[in-house]
Structures are given as structure tokens and as C-alpha cells.
Structure P
Amino acid sequence: MHLSEEIGSRLQEERKRCALTQNEIADALGIAKRTQANYEAGTSDATASYLSKVASQFGFDVPYILNGMRTTLAVDALSNVEDLLVKQYRSITPFDQEAIRRFLQAMADDAARHRN
């Protein structure tokens with residue numbers, strides 16, 4: 001298997017780990033479904049911009065995608081409630097994930113204003 005195919009395979013694995021479809025990723029990122037499929041097949045190389053977006057929007061483990069080595073997250077440091085929230089977040093659509101991110105940002109901004 002060539003490097004591009006290995007990266008594509010791990011990209012597909014991350015997508016499935018996050019319970020997302022190719023269409024959901026393509027729609028959320030504004031790319032063609034065929035582009036997503038090509039990245040996963042290894043027939044096209046994913047761009048740095050794309051990898052940055054899937055990491056920030058969906059929580060993909062980019063070092064794992066690129067070199068096959070998982071990053072160790074502080075999962076043990078999460079409470080049961082936090083762990084449940086992460087799992088629930090990953091199970092909803094990208095559209096709903098974006099709504100949650102906007103809502104949390106608004107709450108954080110409001111809290112910061114009240115602290116000052």
C-alpha cells in the first residue's frame with residue numbers, strides 16, 4: 001500500500017470513528033463528495049487546510065492520519081459527564097455541531113464580559 005492510500009485509509013477510519021458520512025464532511029467543509037472520496041481512497045492528497053478543518057471541526061487525530069501514531073489525549077482527565085458530552089457531540093450532524101460551537105462561544109463571551 002502506498003503512503004497516499006495509507007493516509008486515505010486512516011482518514012476514512014477517523015471519519016467512521018466520529019460517526020460521520022462522506023456527505024456530511026463534504027457539506028460541512030464546502031467540498032465535493034468526490035473530493036472527500038478521493039482523499040479517503042488515496043487518489044488525491046488531502047491539503048493542510050483540509051486537515052486543519054477536520055481536526056478543528058470534527059476532532060480528527062491528524063498526526064494519526066499522517067503517520068499512523070495516535071496522539072494521547074487526556075481522556076482519563078474527563079469526567080463521566082464530559083465524556084458523555086463528547087460522545088453525544090460526535091454523534092450529531094456537522095450542522096448541529098456548528099450550532100453547539102456557536103452557542104458555547106456566545107456563552108463564553110458573555111461570561112467574560114461579566115467577569116470584567
Structure Q
Amino acid sequence: MAALRQRLSKKAELYFFIGWDSLDELPLWKEPDKLVQLCHIVTFPRADYEKPDLAVLEKSIPRISQRVVWVDVTPVDISSSDIRARVAKGLPISRLVPEAVARYIAEHKLYR
């Protein structure tokens with residue numbers, strides 16, 4: 001995100017999309033406070049996962065509540081971990097990601 005910020009205008013607003021599960025684990029990430037300074041965190045429900053408590057997250061990542069945008073969508077029962085695992089096993093992902101994404105993953109031999 002820092003590299004992207006350097007390439008774009010300082011006026012550009014950056015948005016990072018993650019599920020509730022990842023938001024809850026954000027304090028475990030490397031320098032989560034810097035991520036929150038660089039961009040808005042757009043978060044959405046995940047199947048079988050409760051909405052994270054921002055008051056708890058604030059203890060580890062000050063001012064995170066000012067940067068989180070909650071999006072109310074129907075949870076999709078798929079994750080990036082599932083997609084990476086399918087690619088590693090040689091299973092198709094065409095119904096899980098846009099065609100351009102599947103092509104990029106294949107061309108760059110990602111997750112193998």
C-alpha cells in the first residue's frame with residue numbers, strides 16, 4: 001500500500017477491501033497502524049463470522065474506527081485462501097474469479 005501511495009497523487013484516496021475475519025486479525029499484521037494511515041479499510045461480512053468489535057481493535061490500532069467503512073453485502077462462501085489452495089492443487093477457479101484474474105494467475109504461475 002505504501003508503494004501504491006508513492007505512485008499516486010497525495011490527494012488520491014485508497015481503499016483496502018477485507019472480510020470481517022481479516023479485519024479481526026489486523027492487529028496481528030505487520031505495521032497495521034501504518035496501513036490504516038495509508039487507506040480506508042472497507043470490510044464486509046464473511047460466512048459464519050461475527051462483526052468485529054471496533055472498540056477492541058482501537059486498543060491495538062488507534063483511530064481505526066475513523067478509517068473503517070462497513071459494507072452490507074450477502075456473504076460469499078469463498079476466500080482468497082481457498083482460491084490459492086485450488087490453484088496449488090491444479091483445480092479450476094474460473095467460476096470464482098474474473099477471467100482476467102485467472103489468466104494473470106496462470107500466466108505468472110502464482111500459488112504453485
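When you work out distance in nm of label points 7 Å out along Cα→Cβ at positions 34 and 90 for each of the structures P, Q, which one comes out largest?
Answer by largest value of distance in nm of label points 7 Å out along Cα→Cβ at positions 34 and 90: Q.
If distance in nm of label points 7 Å out along Cα→Cβ at positions 18 and 50 computes to 1.3, which of P, Q did it come from?
The read-out was computed on structure P.
If relative contact order in percent (Cα under 8 Å, 6 or more apart) comes out at 28 when worked out from the coordinates, which of P, Q was used?
Among P, Q, the structure yielding 28 for relative contact order in percent (Cα under 8 Å, 6 or more apart) is P.
Supply the structure label, taken from P, Q, corresponding to mean projected area of the Cα convex hull in nm², for residues 26-65 alone with the calculated value 2.7.
The structure behind it is P.
Given that helix-only ellipticity at 222 nm (-39500 (n - 2.57) for each DSSP H run of 4 or more, over all residues; to 500), derived from a single structure, equals -10000, which label among P, Q identifies that structure?
Q
Every number in this text was worked out from the coordinates using simple rules, so none of it is lab data. Note that the structure is predicted; figures quoted are calculated from it, not measured. Cβ atoms are built from the backbone, for glycine too; each structure is taken alone.
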